[in-house]
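Please find the structures below.
No lab work stands behind these numbers, since they all come straight from the coordinates. What you see is a predicted model; the values in this text were computed from it and never measured. Cβ atoms are built from the backbone, for glycine too; each structure is taken alone.
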Structure 1
Amino acid sequence: MSASGGTKAIVAALAANLAIAAAKFVAFLFSGSSSMLAESVHSLADSGNQGLLLLGGKKAQREATPQHPFGYGRERYIYAFLVSIVLFSVGGMFAIYEGYEKIKHPHPIEAWYWPVGVLVFAIIAESFSFRTAIKESNQIRGGLTWTQFVRRAKAPELPVVLLEDLGALVGLVLALGGVGLALLTGDGVWDGIGTLCIGVLLIVIAIVLALETKSLLLGEAAGLEDVRKIEAAVVDGESVTRLIHMRTLHLGPEELLVAAKVAVRHDETATEVAAAINAAEERIRAAVPIARVIYLEPDIYDAAAAAQGANPAKTPGGTGH
């Protein structure tokens, strides 16, 4: 993912959400609409989300230390996980509580033009933020569907912003529906029902994001395309004759660890083997620039041992023969 593209989408979403949160809270004060209060908390939560994503991106840029020799790239995953668990869940639970209270103790909406006007403004502002996130995502999405993009992206920022903005737009429609029905029927219960729906929506998005970022935190292998590029680059047919097996691991969105056992010719000297390994590393980095940490172990390929299953079977992140 383009770091600048992710940052641009985050900043656009942050600016939109801060303006929307202020407008929604003012509308709540004048109208007493629980949907507006829930939506103002939703926008504040979203603003906090973007703040955490920016903070995670900043911390991930720190240099490696003896205590953390592989750097801090996974900080971005940690802060994305905090976004999903803490802020979305808190916003969702608050909305459900507020909706329950409004259904239990309904009261009519006052100064209807405030919530309606603010919701229309919020839909326009969120649409601008959502458009920016889609535009930045399209630059790296390739032929993936949107579902595949959210599930396979190694950089968490754009998927998080996309789901945030989508949830915000759906939440605004729910809030507008709740407020509209409350005004048409004169029954404030509809406002509470709209608020409940917003809470359920936020919690569903929180669960989706938590599952995706959990997988990134546990450690994911390189994508299939990058694996194929590495497999093609490591073997030159002269000094390195075969890839015996390989494992890959994302240390961060733009940093990949590659560990492999490769077959070299049995009659080569130590100097020739070292030169072959260095050349293979250069080919891998040229093919996949994010492969920054590479460990290659030279070995003599044993066809009989391979036939007996001594080497690991082929996996999405590795190859065996």
Structure 2
Amino acid sequence: MSKSRKILLTLALLGVCCLLALSLQVLNRCTLFAESERYIYIRPGQTSSDVRHMLAAQGVRRMMGFTLLEKTLGYKVRSGRYAIRRGDNQLALFRRLRNGQQEPLNLTLPSVRTLPRLAGFLGERLMVDSATFITAFRDSARCAQLGYTLQTLPALFIPNTYEVYWDISLDDFLQRMKRENTAFWTSERDRKAQAMGLTHEEVVTLASIVDEETANNAEKPMIAGMYLKRLSIGMPLQADPTVKFAVGDFSLRRIRGEHLKVESPYNTYRNEGLPPGPIRIPSVAGIDAVLNHVSHDYIYMCAKEDFSGTHNFARTYAEHQQNARRYVRALDERNIK
């Protein structure tokens, strides 16, 4: 065999070895962790170097293969939440990132008392930070674009589970909530609201009071019926949760005279009708309790003295006073101020 042929053969063997080595780097499994999936979160402006560091930090092996693929095929970094699956090889992982194949997340909106709390919740789970959400929630022009006021904005958010992308923009998120709200108000729910003479926002406002009165879903239609009865006869709602909202202290266990005097449109002891907006983001159970309320003649209720979270209902003030005395006595016995 001539010297030149030996050189060519040697180079060919070296090429085969290089291809085999590259295959080992690119096609062999690079994720051997115990979990089925891990995730990396890529923000706008981050570089491929940042991505490689995140991958390595999540236990991805043979990063040389990723670098070779990047140099060969090119890689424009795309923001998002990406899954790293057990058993992945570098080629599968690289394609997922290069093609922007994000992994959506299930976002379950909570029934919370304030929009700042919602902003905090969202900021912990989405790319948009909580401060940006708070600013948006306090922007009257943005609220108006969505069809709400600053006071009624909590009615936009329906506590359900939604599949979203982690890097969804603020505007896209709010528009998504608007679409989900429209879908929630089916023709049946809309018909029931109209039959009561209430707008969607007014139904949600009443539901927020009902939710604050009890966590017992079975009792909520009774409570909703009582407040609707008060509205129908022109009686102030006199709802303690609205006073707590007006005072700014939901931890109050006893509502006293000084609390009832606070000047606020949310104080339903001083103002007739519904407050200007929800006092919390109510649950779906609370909203449906209003729409499917129990019609009855009770116009008073008082928390039960057993602290079960349920209530004694009364048709007359005298009967209500008896219920109230039992509850106050129970508070005193427990030294609840």
Structure 3
Amino acid sequence: MIKRFTDWLLSTFVRDHENLSDPAVRARYGFLEAWISIIGNIILSVLKVIIGITLNSVSLLADAAHTFSDVVTSVVVLVGFYASRRYPDKEHPFGHGRVEFISTLIISLLLALVGIEFGRNSLTRLLYGNEVTGTISAAVIMLVSGLAKEIMAGISVDLGQRINSSALIADAWHHRSDAIASALVAVAIVAARYGYPAVDSVLGLVVSALIMYTAWEIGSSAGSTLLGEAPATELVQEIISLAKSVPNVMGVHDVAVHDYGTIKSISLHIVVPSDMSFTFAHQIASDVEREIRDRFSSTVVVHVDPNDEEQEENLLLTMAD
């Protein structure tokens, strides 16, 4: 259902949405997700603030602040994709795609600060008292809010997976953690109604821990990529398979992938028969580069190695003669 809805959004609002190799099209995916998040979060956060003030609920106000923080992070996503869509230039020959990873780090830092503040407020209310009035209708509103956030998370995940964007996946985690938080707040409201107001503060601490855990997960992932994280095994195997699909490629090794977001820089060594002419070996290397470049948005450099086993075999035959 989410996928079909996302397909409709893309066909309606994203021009040339199937051309994912174009940084401008990729950026439009980010713009779409960001605006859906901004509009949806503003509506939900205002609703939660009104209810939270009425009920004097710290967990509900914390959840409202968490929801509004998603507006800020979605603006970061918007700015990040605006910068990353720029084409390579003299100073940045591999493009500006790593701005996405920087945006993800900013999102995680903002999320961590929000989580710390939630935890401080919840702990204070737990130690010094907390009066909460709860209604079933308010709890229902929170559950509906959680459902809305989960739908937004699903859209963000789908868009993020389509363009392999850590920033959109990070924003999806904002939505998902907010959905879980809304469910916890609904429980706190009902508990307060039946004489257990401390549950509000306790669940506020749970929401805080959830936010900080999410911040760590998405921040460490983005930081690892910026530091030069090893490519996924599946990606390396796909590159090897593409290279081996070219005739006369006997082996592949030393595959290296540098991720620049919209562009990848890939290098590898291929093994060819040792008696092959330089011209023919060069043509094979060019064919391998084309196969990989057509599959990924990347620059590709192929180094040609002769088949050492074949050389050793020929040398042994010569010595035997």
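Points to keep in mind about this one:
- Which of 1, 2, 3 yields 14.3, 46 [Rg and Dmax of the Cα atoms in Å, for residues 221-284 alone, calculated]: 3
- Structures compared: 1, 2, 3; top value of distance in nm of label points 7 Å out along Cα→Cβ at positions 165 and 245, i.e. the largest, recorded for 1.
- Set 1, 2, 3, criterion FRET efficiency 1/(1 + (r/R0)^6) of positions 77 and 141 (r between Cβ atoms, R0 = 30 Å, to 0.05): the highest-scoring structure is 1.
- Highest-scoring entry among 1, 2, 3, by distance in nm of label points 7 Å out along Cα→Cβ at positions 93 and 277, is 1.
- Origin of the derived value 3.2 (distance in nm of label points 7 Å out along Cα→Cβ at positions 149 and 181; candidates 1, 2, 3): 1
- A value of 25.7, 89 for Rg and Dmax of the Cα atoms in Å, calculated from one of 1, 2, 3, originates in structure 1.
- Answer label among 1, 2, 3 for the case where helix-only ellipticity at 222 nm (-39500 (n - 2.57) for each DSSP H run of 4 or more, over all residues; to 500), calculated from the coordinates, equals -15500: 2
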